[in-house]
Each structure stands twice: as structure tokens, then as C-alpha cells.
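What follows are several structures.
Every number here is computed from the coordinates shown, using simple stated rules; none is lab data. Just so you know, these numbers come straight off a predicted model, no measurement behind them. Cβ atoms are built from the backbone, for glycine too; each structure is taken alone.
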Structure I
Amino acid sequence: MARMNETLHIGEINTLIIDRMTAPGLFLRTLEGNDVLLPNQYVTETMHIGNTIDVFVYTDSEDRPVATTLTPKGILNQLTFVEVIDTTDIGAFVDWGLPKDLFVPKIYQKRPFRIGEKRILRIVLDQKTNRLIGTEKISAALELPPQKFYPNTPVSFMIIAKTPMGYKAIVDHRYEGMLYANEIFESIRTGDIKHGFIKLHREDGKLDLSLQKTGRDKSSDASEKILSLLHENGGMLPCNYKSDPNIIQQMLGMSKKNFKAALTKLQENQKITIKESGIYGI
């Protein structure tokens, strides 16, 4: 069981105890006795006084702390990719998955927001109002990555911008990284969350990233992916050693070099049969 919160943390998932039932909903309590309302719309029959529950805490339209069982698109200090739904003279509102939209003050916008477009934001707590807001000023919050990020360390990252070299990304919401264009063999778009690996921890503190493990692990990854796709597609894939590199990239998301190495390995291990019509699982 998760450890109960001693105090309320705005913008985070809190583990609280169900303290009492009231007309507007359940009041949840921290270990120190602070309470917060979980409105009736989120109350279920399985919730009983004395139980613990995980909720997201934010502020309502009157700036009072309120709990919800809904999961927002991002929590405090995280990046999120959201759609602009309204604009005003002082800022804009974006949909982050909760009834109360997230406000982005104009001073925290790199360029004016337009309704319908999508933007990458960091969710922060406004110290003056104690409200959660969004900001496009991401760089100031970035940190130097720890030494534990050695080659082939698995990480998740958000694609934040396309550059001539490839794509800038933010690893674990805190560290800057780069995914190089000549090493990408699948569709990539701004706002995508990808699972990949550290390729290099550079001297300048930035991270080079890869969607596949580097070195001798690449063929193993490609082999596993081919076997998985064979299973999903009834034991046959319409490609072989002679297939065009672009078709391999589109179909399998890997380079032809890694594809051929994987085919050889799988054939030697008697996992596949290769014919003119394609690859067949054994």
C-alpha cells in the first residue's frame, strides 16, 4: 500500500484516508489532519470511511483545494502536450483532462496561443496564487543528468522540437536529449512520448538518445520485434532480404542493416523460414 500523505500536495497524486461523508461528497484527510473534498461525482460504492484512496489534488474555480479520481495529462513539474481551447487578453486555457482547464499566462507563452493548436507545457505552481498553471519556459527547469545514465540505460522521453540534426527531447521531464535523424526508422512527431535508450552521456551534460539499444544488442532487439510482429500477423510478414529499405522502415521501424542481421540470426536459430513471398515463423 502506498504511504499516506502527511500534508496535501497541490498538483500531485496524494494518498489520503476517507474521513467522513457529507452532502457535497467525501472529505479525505492527511496524517496531519488537513482535509480536502472529493466531490460526489467521483464517489463510488467501493469507497468507505477508513479506506485509503489515491487522488489528484488541484484547486477549484474558487481556488480551494479539491480532489479528483481523474488522471490529468500531467502533474506538477511534468511536461504535457495539450490543445488550446480558449484565449484571453491575459493568457490562454488548455485542456489537460480535468473539468477546470489549465491557464497559461501570456508572460509564459513563447508566442501567442491560437485555439485548436497543440503546445508543449510544463505544469508549475504559481507561488503568488497557489494555482497550477502552464508555462512554455521549459529550459530553466532542466537539470544535469545523473551519472547513472550510461549507454543502453532505458528511459522515456518527450519529443519537443524538430531540428536540422533530428529531434530535441526531454528525458524524464528533467534532462535535455537529442535523437538523431539518421538513426530514426519510425514516425516521429512533436509531443510523442517514446521509450528508448541512452546512447551517450555527453561532456556538456546533454544526452544522445536512441530508439534501439546500441552495439551488439541491436540485432537482438530487431529479432524480438520481428518475432512479435510475426505473432501479431498470423505468422507471416511480406518482406525478406531483397525488400526495399523504405518498406522495411515503414513496416518494421528498423534499418535494413539491422533487419538483415536479425533475419540471419533468426534463421540460424531455426525461428523463421525465408521465402520469396516473405518471412514465416516456425
Structure II
Amino acid sequence: MTTATSRPAEGVISWNINTACNYRCSYCTQRFKEDRGRWSRDTPRFLAAFARLPGRWEVKLSGGEPFVHPTLNEIVAGLAGLGHRISVVTNFSASRAKLTEFVQACAGRLGIFSCSLHMEYVSDPSEFLEKALWLSDQIERWADPTLPHPHLCVTSVATRERLGQLEGLAGRFGQAGLTFKVQPEKQNRDLIAYEPHEREQILKLGGHNLTGELAFDFQGLPCWSGSRYFILDDQGQAYRCYPARRYKLEKLGSFLEESFRLSEHPTPCRYAYCNCTVPIDRGMMPTRGTSEVSG
């Protein structure tokens, strides 16, 4: 029997705060959603629910595009006031003024600021790089030395059309001192059927988000998802993990209700393909290796 990893001291929540986005990338897994205009509307009720969570959590905001959410800074300031840390995934199209307001609202409690480089919308990577370096300096300036050190990273989807550019981009961003991560393309939330040489190219760049692999299979292994990690949507519904939400399994209920409860212990993973690297990166399950998952 495989032993579970140690209980994570800090929990993590991936909160999709809206479905709205100002981009329409051809490879976006959400591009077929019927409603791309939803957003978490009852900010006080959400913050009250976060206040009920025991201990400190890292709340990873994503969407859609978080920076088009009308009460983003109110959400962030509220989470910081509760003692939680805030991470974010963004297409980085927000103005410098909005980015500065966001960092200030975090009040030194920023975790990871993940900038997605979407080459379908970015004509000059040099401008993107310069803006990222500027924001990295702002983040450093506002960092709380008593908390885990915040950092900015850049990600880009390894589409077949752009795969040849990624090594050069990784070199440019790396030379500038910024972490550059590639993410395999997914269609219908499954990894596309890369050719062997394409897989090698992605692995050479560190694999999915620098995990050293393209896809993971933790089926049957004990995982802290559902206890120290869960997915939250814009309407307050919670799921154990991203695969659980995809298959409409292991729904945890409404996070907004006072009766909401998480498991106290790790439980076995039910899925042959783990398509989110957050619990992997946070050490929430034993590492077994990869699964040859294709679209």
C-alpha cells in the first residue's frame, strides 16, 4: 500500500472567479462554453465562506480572465485581510495601473503571479518581457518577508504551430531571470496526440509546468485533494479536483453554505489522467510516473 504524503501545512484552492475573457484563443479549453460572461457576484458571501476555513490557504485565482472581474481588488483585499495568500493566472493584458492596484490589494500576501503568453495575441514578446520584469520588481517591493517568497512566472501553451518558437522564448525569458514554463495543448481537456519528437521537444523544456512529464497518472494513490486542495467555480460550487469537475464526480457541495466541509484525510485518486499541476507541485500525492494520455 502506498503511503500518503505529509499533510500540507497550507491548503490551496483553485478559484475560477469568472468565465468572461477578453481573449478567444484557438486552443482554449473553455472556448466552447455557452456562457462566457459569468462572474462571482456575491463577494461578501464568498469572503465569509473563506473566513470559515481553518488556517491559511493559498487562493489561486483564474477564470476566464481574472482581471476583467469587476470586484477583483475587493476580493483580493478581503482574502489578504483574512490572512490567506493570493496567486493568480492571467493573460497579462491588464494595464500597468490595474496590475499595480492588484499587487497593492494583496498587501504583501501574493504567492505566484502566472502570466500566460498567448502568441495569438502578443505581436512582440519583447514588450511582454519588459512588462513582466517591471511587475516582478513591483511584487518584490511589496513582499512580506515573513511569508513564502512570491514570484512571477511566464507560461505558454505548446501548440504545434508555436512549438518551434518555445525554446528560443524560454532562453530569452530565462536570461532575464524569469521562470518560463510550457503547457501541453489539450482538446476537450485531454492531451493532444503529440508525435514522439514533439513530446521530446516539450520534455526538453521541462515538461508540463517544469514537472518533467507531460501527463500524470495517480489513479489509486492517496491524494490530499478534497481535503487540502479543491476547485471552486464562480457560482460557489466546489469539486475535489479538475478531473472530478470534468466528470461531474466528487462534488463537495456549495462552498457558500455554512455546512460546507472538507475531508480530514487523503483519499485515493479516481482518475487515470491528472491534468492540473497545482496539487502535483505542492506535493499532495506520491509521484509514480506518467501516463501515455493522448487526445
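Annotations
- Mean count of other Cβ atoms within 10 Å over residues 148-155 from the coordinates reads 13.2; which among I, II: I
- Winner on distance in nm of label points 7 Å out along Cα→Cβ at positions 60 and 172 once structures I, II are ranked, highest first: I
- Parent structure of the calculated result 18.2, given that mean count of other Cβ atoms within 10 Å over residues 12-19 is the read-out and I, II the choices: I
- Given 18.4, 52 for Rg and Dmax of the Cα atoms in Å, calculated: source structure among I, II: II
- Distance in nm of label points 7 Å out along Cα→Cβ at positions 180 and 196 derived as 2.8 - corresponding label from I, II: II
- Entry that produces 20 once relative contact order in percent (Cα under 8 Å, 6 or more apart) is calculated, selected from I, II: II
- Origin of the value 3.8, where distance in nm of label points 7 Å out along Cα→Cβ at positions 92 and 244 was derived from one of I, II: I
- For 10.0, 29 (Rg and Dmax of the Cα atoms in Å, for residues 156-211 alone, calculated) the corresponding structure among I, II: I
- Here distance in nm of label points 7 Å out along Cα→Cβ at positions 28 and 108 is compared for structures I, II. The highest value is that of II.
- Computing helix-only ellipticity at 222 nm (-39500 (n - 2.57) for each DSSP H run of 4 or more, over all residues; to 500) across structures I, II gives -8000 for structure II.
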